[in-house]
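Below you'll find the structures, each written out as structure tokens.
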Structure I
Amino acid sequence: MAQPHVLIIDDSLAETRIFSAVLEKNGYQVSVACNGQEGIQVAKARQPDIILMDVVMPLVNGFQATRELTRCAETAHIPIIVCTSKSSETDRMWAMRQGAKAYLVKPVASRTLLDTIAQFTHKAGGS
């Protein structure tokens, strides 16, 4: 089976580097987009197995991008894990309402990140 492909949509270069390093070390293929608008385009073009979505970004925020991706026929099947520093219950509920499958608060432990991704990529990879 091909390596699961993770798209990281985050405007923080530091976060992106950390997530990429952890994922690549664990056998994932990684693509990166630095804002929601670019993320939507990359998701449509590359069709990743899963998306890690930041919330606070320029142009299109993570909530808007999640809503757009989950409502678009081309990308609706891709699970989105929101990964943000926003820890309020309201933000969590709003993210899930937009179609996110999981919500992780930064800083995210590597093990938590990998376990959460595995939860959704096995389903995606198994079909």
Structure II
Amino acid sequence: MDESECRLLLEQTTLGRLGFASQSLPVVLPVNYVVDGDRLLFATEASSIVAAAITGSVACLEIDDHDGLSHSGWSVLVTGQLREVDEDDALDVERRRPLPMWREMPAPHLLELSMDMISGRRLAIVG
């Protein structure tokens, strides 16, 4: 898939899996996100994700969908740098783009993942 199709799928979805390293081990956690220009934004209370953002770690977000009957689907992967969003930017984001959240978070951190590399592919039975 080309980048424009990948971005369209990213904008139509709000749940992805964030992959990053924590204490030298791979971690994959679900996050609700929103596309904001050339970055993905999400709120979290997970200390491992916040620690990765504070250090500016490289991370990736994967989204996908599939149809078990037709054995078809698609997958999109975004790779970039995690960062904590500063307070002024966070207030602006809250006014412009409400973030989807599946549960209440008393003290969420607003984080961003830059969209440095975007790739996608369609899945289908070969035959």
Structure III
Amino acid sequence: MDGLISHVSLGVDDLETASAFYDALLTAIGARRLYTMDAAIAWGRKVPEFWVGLPIDGKPAGAGNGTHVAFLCVGPDQVRAGYAAGLAAGGSSDGAPGPRPEYTDGYYAAFLRDPFGNKVEVHSL
């Protein structure tokens, strides 16, 4: 075991809309859909690392204030590709691709909102 996080899951209200957005974004950065269930979908490069699902309590999903998920990319080209794919699949911009020296030297990132308002980052180091 080398990682700290096993997986991350976000609640969504519509799996079809979520799958269109995340299939586009995550395919562009080298991940693939690994599982599709009645109430959840998972993606990853080797194992299911990122999930979206209908809330188990049946209440509407909501974007967390201050919460975001960051996906690691291989270089700025992959960041730009993921950002463009996310926008084309119904996401909105929350910060165009570019260097983020305030985070660390060499940090290159872009920020999106998925169709449900969740903040998503694609970045390379």
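Brief remarks on what is shown
- Between structures I, II, III, the greatest calculated value of distance in nm of label points 7 Å out along Cα→Cβ at positions 6 and 22 is seen in II.
- Comparison across structures I, II, III (criterion: Cα Rg over 2.2 N^0.38 Å) gives the highest value for II.
Rule-based calculations on the coordinates, nothing more; no lab input. Since the model is a prediction, treat every value here as computed from it, not as a measurement. Cβ atoms are built from the backbone, for glycine too; each structure is taken alone.
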